[in-house]
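Next up, some structures in structure tokens.
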Structure I
Amino acid sequence: MPRIRPLALCIFQKDQQILVHEGYDPVKQETFYRPLGGGIEFGEQSMQTAVREMKEELNAEICNLQYLGCLENIFVYNGNPGHEIIQVYCAEFVDSHLYDCTPQAFEIDGSPIKTVWKSLEDLKSGNPPLYPAGLWQLLTGSAYFME
């Protein structure tokens, strides 16, 4: 049964780059980029989700969370339809050394998540795309985001 999935995603910025997951849709044969984060659990506020997900995926503590906005994403991935309501945050790593490398990220099952620091200039073109749809406009229209 299809369902709407509530998510919290987190943006980390260094210089003119943001940390993103590099994904690939084999059906569309498309590489794409998306901030790290995950599903909001019942009874959990989205800000708590962002903190928990960064601890789970990156084993990293974060601070200075700033709410950027909410996006609705209706999409097809790997041939399957999806629908998400996404709370988007900017944050900072407590450990500043994480800005000096590309942090290793892992799913809850231990499988690796490919992360990269991607330049804003590269993301601006939309090829490969930055997901969810509308994220670029949200980032560039935010007082918290430094383009």
Structure II
Amino acid sequence: MDYIGWAWLFVIVVCIVIEATTMGLTTIWFGIGAIVAWITSGLGFRLEVQIFVFLVVSILCLVLTRPIAVKKLKIGKIRTNADSIIGECVKVITTINNINNEGTVKARGQIWSARSFNDEVIEKDEIVCVKEITGVRLIVERKK
């Protein structure tokens, strides 16, 4: 095996190591392309052909299979139970005032920043219902 074959093996190993450490389905496609390029190297094809095969296989794998793999493996999404707070009624801990960017509520034993849904001021100790979550802030409205 010539030095080009060793170079493809090096690329394969680097892609596998990066993929193993990131777990983000970013380099595995290039690792597959490098495997096919390594095979073409072993069959005696010129370097230009190997690079072309590497690029074509990597791009095809990336375009055709990544969306399916991301969907099936749910890569990149960390699910929390925070969404289950939506609809619950909670107590206002400090007055909610959107203009001053103030207000907190206590939900399930945790203090959350809060904003009122319709920009009204909601006083301390009132009961509000959670309408939605935006970032780390609960959007609430007075309980009717």
Task: Given 2.6 for distance in nm of label points 7 Å out along Cα→Cβ at positions 40 and 72, calculated: source structure among I, II - done: II
TODO: Please state which of the structures I, II yields 4.0 when distance in nm of label points 7 Å out along Cα→Cβ at positions 16 and 136 is computed from it.
DONE: II
Task: Identity of the structure behind -4500 (criterion: helix-only ellipticity at 222 nm (-39500 (n - 2.57) for each DSSP H run of 4 or more, over all residues; to 500), calculated), options I, II - done: I
Task: Given 41, 38, 31 for Cα extents along the principal axes in Å, calculated: source structure among I, II - done: I
Open item on the list: One of I, II was used to compute relative contact order in percent (Cα under 8 Å, 6 or more apart), and the result was 15. Which label is that?
Closed with: II
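Read-outs: derived from the displayed coordinates by stated rules, not from any lab. Model, not experiment: these values are computed from the prediction. Cβ atoms are built from the backbone, for glycine too; each structure is taken alone.
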